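Below you'll find the structures, each written out as structure tokens.
All of the numbers you see were taken from the coordinates with simple rules; none came from a lab. Not measured: the values here are computed from a predicted model.
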Structure I
Amino acid sequence: MFNIFRIVENRRYYFLLSAIVIVLGLAAMVYNTLTLPTRTPWKLGVDFLPGSRFELRFTQPITEDQIRQVFQRAGVSNPSITRLGNPSENTWQVRTIFLEGERAQNIRSALAAIAPLDEARTQIQAVSPAVAEQVTRAAMIAIVVAAVAILFFIWLSFRKAQHAVRYSVCAILALLHDILVAAGVMALLSVLLDWEVDALFLTAILTVLGFSIQDTIVVYDRIRENLARYRDSAFEMIVTRSVLETLHRSLVISLTTILVMVALLLFGGASIRQFIVVLLVGMVSGTYSSIFVAVPLVVGWFERDLLGVRRGSVMAVAGK
């Protein structure tokens, strides 16, 4: 019978749940890659694409055709125009090719001549092709460097344990799980809500990596202590005991953080909503993966029984 506290023995169910979530996210990424003009897994924001973005808040109603005509008169033949929020808010987003500062300001003045702008809620962002390329490259490098640093740190911490590199590899796989979950959710939101990936998305991913690896290391460290303490016990039993001993700590920290994220999501501004959603999803995934992915992967590797389908457990040779 399924028992949630038999974490190690039930690992195939947790792996199945993770696989379903990740596959759905990957399907959304494939869909975006095939349908978006940029051929990318997500709808990219101005931080990663060369171009300009106008976020316009008018104080009176205005139509999409009126906005389009202003841009076309300025020589921008095919602007991407999207209404933001409720129609009564009169808020629009316009994406165009990269426009120099003076040209962009002239367009803004032309728009204000048609309908007054709420200056406090109107902004223009522009990224040149060179900057967009540098930001994209830096994002990839940051994630790779973080993963390598984590791999080395865990190996160094567990170097006295047998097969210390296995702990590192399983921790990296758990981090990859969290990245895929967060990225998949963002891909789904790109499809459903037309959300864009910007620099804050990268910030959220790196924050999730740090949060997730902290939980994983706490559990791993307790496993290492209990391996020396209970040398004659089965490895699965030691790992399960270690998880249960650290479970309350992980849940308290995670729930506290998640409650703060929910409060920010409900009462924070719209400008940070996407960042908070990705961070919230990543926090939940990070807590889950530390207990139900990273640890069961270690056990499956040591026992050469990834899905836990064989009866019986090996003794605690992993700590010798």
Structure II
Amino acid sequence: MTMTPAFLWKNVIDHASRIILDKQIEIEQALTCILAGGHLLIEDVPGVGKTTLVQVLAKLLDLPYSRIQFTSDLLPADIIGNSIYDPEKKEFQFIPGPLFAPLVLADELNRANPRTQSALLQSMEEGQVSVDRITHPLPSPFFLIATQNPRSQTGTFSLPESQLDRFLMSFSMNYASYQSEISIFQGQDPRAQLKSLNPLVTIHQLQESQEFIQKIVVSELLAKYIADLLTFTRQHQESFIPLSTRTGIALSRASKARAFLKERQFCLPEDVQAVAPYVLAHRLGGAEGITYGKNKVHELIKTVAVPT
């Protein structure tokens, strides 16, 4: 099996880190999620670079990009699209909404009501949407990156567990360090730097890397470790939200993507432990949020031993 050049992706991380200062870990996790073919949830207060991160990745990965601003009055048809009657053809014609893009930013997702939030479920799971009993495929590749405000902020609706489980990974951006903020204030606006960015990889290279990642080996022992993590949460439901089989698949996929970035053709326990806080935090945090969930992940990893 020939190794797809992982240095291309390290170059993406390096270039993105020059624009979004002090966020290399978050950039790497976002890229891990995309390489694993999953959707990403970013939770934090406004103004810490969530939207800029998505715009930078769209530029560097040469992915056509669409942004949807979620509000309390947004309707499912505003996202998916609608059927409009064509008087000349005397039939209804489907007009695609902003969801029909390879990279979609669902900005402040939890400001929309539950009905509108649920409009994303089919697209996230199947890569297609159904309107008037007709199924419409979304572009391939298709990635959804959603941001959400902390639940303490006014006008938010908590995402249900069924929707949280469809995000492969999550993280909080957090504030930049004191020194990084000084550099940001002295330098050029990161949004202005977007105009000078050129793609570093093509969609074909992205898909080629994703195909390679699927072939990376997860040993029986490592699969048992993932199963042990899930089983522990199910056996201790007084302390943990029980994790689904989909969660185990997500852990495996993210671990493979990390192994790829580390230029290995097999996964190690350290891969599972490294991606676990980002794969499990929103699932174990539930309505309490990602920060709470991350603490539960560390507790879980500390408690469940790696099989020998």
Structure III
Amino acid sequence: MKRRAFVKKVGAATPIALMGGGLTSFTAKKQRQITILHTNDTHSHIDPFGPDHYRNANKGGIARRAALIDQIRKENPNTLLLDAGDIFQGTPYFNYYGGELEFRLMSTLKYDVATLGNHDFDNGVEGLYKQLPHAKFDFVSANYDLKNTLLDTHVKPYKILVKDGIKIGVFGLGIELEGLVNKKNFKETKYLDPIEIAQDMSRVLKQEQNCDLVICLSHLGYFYKRSPEKVSDLNLAKATKDIDLIIGGHTHTFLPKPTIVKNAAEKNVLVNQVGCYGLYLGRVDFFFDEFNQATSEETTIVVG
């Protein structure tokens, strides 16, 4: 196990392979611990991979994820569960149930907030809207203008949650749908510049709403080596100054520990993403003192 301490923004980051096994917890005297659990690009994978799978034998499965989440919540009730999009598309479960099963199971696991990925539009705006009653959690997306669609008012720019006196602001960003999704599926959804929206949204959450922790649920992609100037999580982190944690999706990037990026104010931002298909459960822990100032330790735990 490797531990590294940082000053000011930090957390203990834990990608957890869903293969069973034990967990390690950390406590700090006179500190409040906020645990952030997260998934991305689960793509309708409900069952674990079979024992003969060439790469992911016996990994994944929502039942195993549920057991891990329940165990972590027992260790720390101040836990949030978030998803960074592409909940839909990838197995016959989606083809048959149209997303109902995914939303029902996520509700059973008590997800708090999710954002929208491009594949969440695969059955159209109407198909997504039809399944919303089965989602007992909130959707956030700040750079999709949905006011001329059925999703208007059902997807908010951000959500504020409070855990143990710590105010946590969560906002969402989505990738440009043009070229990825058939126009007839996303209809009048307008794509707004994610960097500009993030700069404004994080300022509102941190400075106007006085959030102690600002989290971006991003479906922009981690980084594009062939197009380094393309909007991505790493570029987003560098261009903003009020985001503490970016939880990413879209590129199916597995990070054994979060990337630490210096933002526009030369402060640390954590960027994390845990692959795809529900193979891993991401974990980042933040520790706050009596003045709601965050301190940090970073830990990488892979459970086998």
Which of I, II, III yields 38, 25, 10 for semi-axes √(5λ) of the Cα gyration tensor in Å, for residues 168-247 alone, as computed?
-> II
Can you tell which of I, II, III yields -5000 when helix-only ellipticity at 222 nm (-39500 (n - 2.57) for each DSSP H run of 4 or more, over all residues; to 500) is derived from it?
-> III
For the read-out volume of the Cα convex hull per residue in Å³, a value of 143 was computed from one structure; give its label from I, II, III.
-> I
